[in-house]
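For reference, the structures are reproduced in the following blocks.
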Structure I
Amino acid sequence: MRKERNVDLQKWTGPKRPYDLVKELVIALVVVTVLVGGLAAIFSSPDEPAVTLQVWANKAPGDFITTTVGELAGTTISASYGPPYNNASEGLKLGPLKLQKMAGITIPVYPAEDFVVGPLAFSKDVAVLAAVSQWKATPSDQQGKWANDYASAIEKAGDPAKVSASQDFGPVPTMAAGLLTLAQSNVLDGLLTTTVTPYPSDFTKPMLFLADSGYFDELGAAQHLHGDQWGMMNETGSYPGQSWLWLFSLWYQVEPFKSSPNADAEIFLWIMILTAAFVFMPLVPFVNRLPRLIPIHRLIWRKYYRDNNL
């Protein structure tokens with residue numbers, strides 16, 4: 001062992017040649033810039049076009065109305081998510097620790113008001129504005145009954161357009177149709193991205209609203225982006241994804257994490273344990289002697305050991 005250290009500390013006496021690191025860096029930067037720019041100009045971006053509320057409303061109007069009614073009824077994922085958006089549930093837990101509840105509501109989002117009622121105030125349709133006024137003047141238990149009854153009728157009919165107009169759902173059908181019009185005319189995207197700041201840079205609300213839809217879920221499944229499809233390490237289309245995330249994505253495919261409602265927190269903790277075990281592996285008795293007992297490194301560096309008679 002002492003002989004190996006002495007060899008490593010010896011001053012280099014072999015051949016030398018000048019090397020301009022700055023020049024090499026500049027050349028590499030120019031070549032890569034030209035190559036990337038040229039390929040981008042020829043082939044364009046490999047990413048899928050962004051899915052907006054307008055795209056969703058135009059391609060799947062029935063699903064848009066169904067999701068809108070779900071927001072009013074409080075039955076969507078966003079409406080029942082809990083912190084950091086609202087207090088509808090306790091959220092993720094890790095044993096006795098209620099992680100999301102401990103963090104509190106830091107990004108207030110109340111879907112019925114933020115996704116539906118609030119934006120409808122900008123409608124130019126008198127009937128829609130009257131429906132919103134009726135909704136606001138009605139007690140919450142009656143609001144819930146209207147929304148839940150309409151959601152049940154849609155589920156039974158299979159399509160909002162097939163629901164009988166003779167049934168009484170209060171102002172909910174008018175409100176849902178009014179929001180669909182705002183979305184199809186590209187007004188809703190702007191309204192939801194400028195509720196926090198006048199600049200259209202906060203996409204939290206449109207993303208949550210879109211994520212509640214069946215349309216977006218189907219798009220994700222088609223691109224193999226679901227958790228049970230190794231989605232975390234996949235990319236849209238046929239392009240390679242983030243292969244280095246396989247260890248994280250792996251645990252979503254196996255029990256008990258696969259069926260756990262707290263899988264995100266549990267897997268994160270498990271990955272931290274594995275990472276800590278890897279970091280402190282050199283300190284573990286016997287394990288830190290395995291490289292000496294199984295000298296695979298000598299096979300890889302055989303030329304070095306042969307040349308130095310080690």
Structure II
Amino acid sequence: MNLMPEFRCHRPTTLEEAVRLKAAAASARFVGGGTDLLVNLRRGLGEPTDLIDLTAVADLAAIRYQDGALWVGAGVTLADLARHPEILASYPAVADAALAVAGPTHRAAATLGGNLCQDTRCIFYNQSEWWREGNGWCLKYLGDKCHVVVKSDRCYATYHGDVAPVLMVLGAEAVLASPRGVRRIALAELYRESGAEHLTLGPDEVLAAVALPPPAGRRAAYAKARVRDAVDFPLAGVAVALRRDGDVIGELGVAITGTNSAPLMIDTDALIGRAWNDEAAAVLALSLRKTANLLRTTITGPKYRRRAMQGMTRRLMDTLWNGR
């Protein structure tokens with residue numbers, strides 16, 4: 001690990017002050033719990049001139065109903081998210097996903113905004129500086145070549161967040177703040193399929209909150225595969241939200257993580273109005289294979305991760321369909 005680089009630290013008390021600071025310093029980074037960013041800085045992955053500490057912005061740590069949705073501030077810790085009464089009552093899959101992140105000490109510090117905006121990961125990127133220098137750097141940072149797909153002109157580092165896919169299948173929106181005001185987008189639109197630039201945030205924007213619509217009869221669940229049953233990032237993760245109309249699927253959302261450079265929704269249109277059975281499972285499995293792009297970005301091989309993803313999806317669908 002390197003020593004921390006030199007930077008100026010700011011601690012605004014309002015969201016307006018925070019976005020003004022970001023607009024004035026292009027290379028500044030927002031920090032909440034720091035469980036992702038600070039580790040990367042110790043590895044020499046970035047040298048921001050300024051860090052903007054958001055922990056004193058009280059509004060970011062609030063969970064409240066507003067405009068018919070449950071607004072969860074980006075500064076809410078994962079520990080608080082997992083035990084909040086409204087989350088447990090109406091969105092238990094969100095609590096389960098939050099509890100699946102790392103360990104208790106991480107969750108006590110890590111924030112929802114940091115988890116959603118975490119950096120992408122790769123075995124050629126998340127290494128010490130001397131290791132990366134000896135290996136010729138990489139396209140994501142300081143280099144000009146992707147070591148995963150050598151002939152590619154894009155980075156294939158993968159996104160490994162647990163909470164994003166659950167929020168996506170529940171129809172959550174991201175609330176973004178900048179000096180120009182506030183805008184809302186579907187959470188899925190916060191991401192793009194590029195390992196080096198996977199967030200669509202503008203240079204002066206910050207994720208301020210997530211707005212969750214009412215459950216509307218949907219039941220959701222999340223599962224992840226990992227080497228150790230604690231601490232580890234998902235080798236593959238799947239979130240499913242299902243509304244059953246009698247003997248057919250009324251509404252279905254499936255999202256994956258740990259497989260691509262962004263958490264992605266799976267096309268499930270062909271399953272609406274059908275019963276859940278082996279034939280429907282085969283259709284969903286094909287859609288999963290078409291979307292997931294599993295490559296050599298982790299210590300575990302793509303074939304295992306692909307099979308784990310499909311197995312977890314079938315298990316979640318069976319459980320939700322049978323009302324368990």
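Bear in mind these aren't lab numbers, they're just calculated from the coordinates by the rules spelled out. The shown structure was predicted, so the numbers you read here are calculated from the model rather than taken from an experiment. Cβ atoms are built from the backbone, for glycine too; each structure is taken alone.
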**If helix-only ellipticity at 222 nm (-39500 (n - 2.57) for each DSSP H run of 4 or more, over all residues; to 500) is computed and equals -8000, the structure in I, II** = II
**Fill in**
When I, II are compared on Cα Rg over 2.2 N^0.38 Å, for residues 180-243 alone, the highest value belongs to II
**With distance in nm of label points 7 Å out along Cα→Cβ at positions 28 and 116 derived as 5.6, matching label from I, II** = I
**Asked** Can you say which of I, II returns 3.7 when distance in nm of label points 7 Å out along Cα→Cβ at positions 12 and 284 is computed?
**Response** I
**Message:** As an exercise: Rg/Rh (Cα atoms, Kirkwood Rh), calculated from one structure in I, II, equals 1.16. Which structure is it?
**Reply:** I
